[in-house]
Structure I
Amino acid sequence: MHIPPRVLTVAGSDSGGGAGIQADLKTMLALGTHGMSVLTAVTAQNSLGVQGAWELPAEAVRAQFRSVVDDIGVEAVKTGMLSSAELVETVAELLAGVPAPVVVDPVGVSKHGDPLLAASALDAVRGKLLPTATVATPNLDEVAQLTGVHVRDEAGMRRAADAVLEFGPRWVLIKGGHLPAGAGDSAVDLLTDGTEEHWLRAPRYDNRHTHGTGCTLASALAARLAKGDTVVRAAAAAKEYVTGALAAGFRLGAGIGPVDHGWRLRGER
């Protein structure tokens, strides 16, 4: 009997289905893994923004995690929205006992600019969560939030990577999708462990429907790590998958639509 690789996402719910737990599970399925979830928060969210968010108790997060890990096991873990210092510390403690690779997406704000991480939790992210990461995947806004480094060009991405690596992740993937207009025609990310340096480039598509991009990339990375890829191979495969999902992003509601997690499936029909 074939058992697909098992990947666990620890993140918040997006009721609109474009980001968060929903995006994570869709991505994991699309990449041939079995997705499992630990819910950290419930949001009222649509294409226009986040209308409300309710954090789950740390006890509920801990119980979900132990329930899955102790019985089913995991081959990779991805973290997303952890809105408070208590949740960050709880999840970091749980991850310390898991030998599987961990992808930390240090979610700070939504695509619409809504805050998803309390300012009081930043020290816990820096000191407790990032040291557990096999790969950390901050975007440029999250880099600024965590390190104070403001990136405006590719040289700045190197400085950002160095600053994040000081907090202890083995690798960092700096996502350059928020580089200002005129910085180039490609969407560029920088993957580095402080010694090796890999620039991941893809076409920049003129498509405003990009909701869930960060969640999708981190989940794709975790899925590929669960399948046995090296970090470098997993990051390249994740970049290729999310680029296709971005190109196929579609309108949903009156605002910013989601990327298309099932683009490969539709392309094969």
Structure II
Amino acid sequence: MKRKKRWPKWVVLTLAVLLIGYTAAVLIISYEQNQTIVLTEYQIENSKIPASFDGRRIVQLSDLHAKDWGDQLVEKVIEAAPDIIVITGDWIDCYHDNIAPAQAYLPRLAAVAPIYYVAGNHEAYSKRARDLYDTLQSAGVTVLENKAVPWTIGAESVNLIGIFDPEFSTHIFRDLPPLVKEEQYNILLYHRPEKISECAQYGADLVIAGHAHGGQICFPLFGALYAPNQGLFPTYVKGVYHEGQMDEVVSVGLGESGSFPLRLLDPPEIVTIVLKTES
């Protein structure tokens, strides 16, 4: 009986050193990345965007999960120079009760620009959600509870819509159509990016979403590993996607879920959306 060939010890040792070195490098880079919020900017063009809105800036904050960034978060928002701020859910985390950072940021952010808020799945389950909503109200934030409001500049408007996460027993096919105004540009704040087809089907022109955390763990060449409600190697995790004439912007968010508090090669971000009238 022939004995199986074994790799030479020096080969095994070299591979082990390379693997350890690669793992250490990933962890070090990820740690450094996770200490700084990245500013990401996308330009969205559409012929339905009124001339008065050309160049207007929407800053998106998503999935804070009660993380405390100190002054950095507000400073980055100021740097992004928003006309409005939209928060697309999971500002708190249902796995722990510390909502102090979320509460502290809201009045400071409201002093920068008007804020529009839609809830995510964690607001549906958190025991501190009522406290958060009290802070939203006192800070003058517009909470879009399955409703639409105009964003008006001069004599022109776009339609801002917010649909709660499905954990609130809301459904795109039921709650979105009555809020859409076909003659206007419809911007939908909705926590879950994987519902892109439904959002397009029921009349949204631009969807602003979060929830996927950018996959939270990313590998070079392979990309995002996993996202909630999308499973392994998810599609809608970061950036701009298109469905027919509709655009969808997905933020990787600012924090980590309490159920999986780890980000690898997936730096937190603040997204700025610059609206452009398509010529």
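Each of I, II could give distance in nm of label points 7 Å out along Cα→Cβ at positions 75 and 115, but the derived value 2.0 comes from II. A value of 17.2 for mean count of other Cβ atoms within 10 Å over residues 139-146, calculated from one of I, II, originates in structure II.
Supply the structure label, taken from I, II, corresponding to mean count of other Cβ atoms within 10 Å over residues 171-178 with the calculated value 14.9. Computed on structure II. Can you tell which of I, II yields 19 when relative contact order in percent (Cα under 8 Å, 6 or more apart) is derived from it? Structure I accounts for this read-out. Work out the source of -7500 here, i.e. which of I, II gives that when helix-only ellipticity at 222 nm (-39500 (n - 2.57) for each DSSP H run of 4 or more, over all residues; to 500) is computed. Computing helix-only ellipticity at 222 nm (-39500 (n - 2.57) for each DSSP H run of 4 or more, over all residues; to 500) on every structure in I, II gives -7500 only for II. Suppose you compute distance in nm of label points 7 Å out along Cα→Cβ at positions 131 and 163 for every structure in I, II: which one lands on 3.2? Value 3.2 for distance in nm of label points 7 Å out along Cα→Cβ at positions 131 and 163 corresponds to II out of I, II.
Given a value of 84, 41, 36 for Cα extents along the principal axes in Å, point me to the structure among I, II it was derived from. Answer for the origin of the read-out: II.
Laboratory data are not the source of any read-out in this text; all were calculated from the coordinates shown. For clarity, every value in this text was computed on a predicted model and none was experimentally measured. Cβ atoms are built from the backbone, for glycine too; each structure is taken alone.
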